[in-house]
Structure P
Amino acid sequence: MKIVIRFISGYELSITCDEFVIKTSRVTGEIDSYDIKGIKDNKPIFFRLEDVECIYREMTNDECTD
């Protein structure tokens, strides 16, 4: 799967991995932590969660069809 992390600065970090799990606060709904397994490229070492604007998954046409 391909995950893109877009930062407030406008920079986007694209990550190819097997699994990406986000944990959010039940109170605020904001990201508390994340876990990435099976990273194939662009392994993030460190970033501040407060600098993240959004995280999304890029899907192929095959994944989008029913």
Structure Q
Amino acid sequence: MARKSEPKRKLTDAERHKRFVDMAREVEASDDPKDFDRAFRKVMPAPKAEDADKPKPLRRAPGAKT
């Protein structure tokens, strides 16, 4: 039988933070809140005024029974 490899050790908060910052630099992420808002509006458009009064339907988890 094949041997199991040793489990990877968990990262410390400092290591996790460094990886996060390095990845943000690699993908050229922006710190500007305006850039975040602009990107957010692309994926989540503002609700229409006529829809603001309607109650939102409940979402159920996939596979949940009614």
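Rule-based calculations on the coordinates, nothing more; no lab input. Note that this is a predicted model, so its numbers are computed, not measured. Cβ atoms are built from the backbone, for glycine too; each structure is taken alone.
Ranked on Kirkwood radius over Cα pairs in Å, which label among P, Q comes first with the largest value? Evaluating Kirkwood radius over Cα pairs in Å on every structure, the highest lands on Q. FRET efficiency 1/(1 + (r/R0)^6) of positions 12 and 44 (r between Cβ atoms, R0 = 41 Å, to 0.05) computed as 0.75: which structure among P, Q? Answer by label: Q.
Assuming -12000 is helix-only ellipticity at 222 nm (-39500 (n - 2.57) for each DSSP H run of 4 or more, over all residues; to 500) as calculated from a single structure, say which of P, Q it is. Traced to structure Q.
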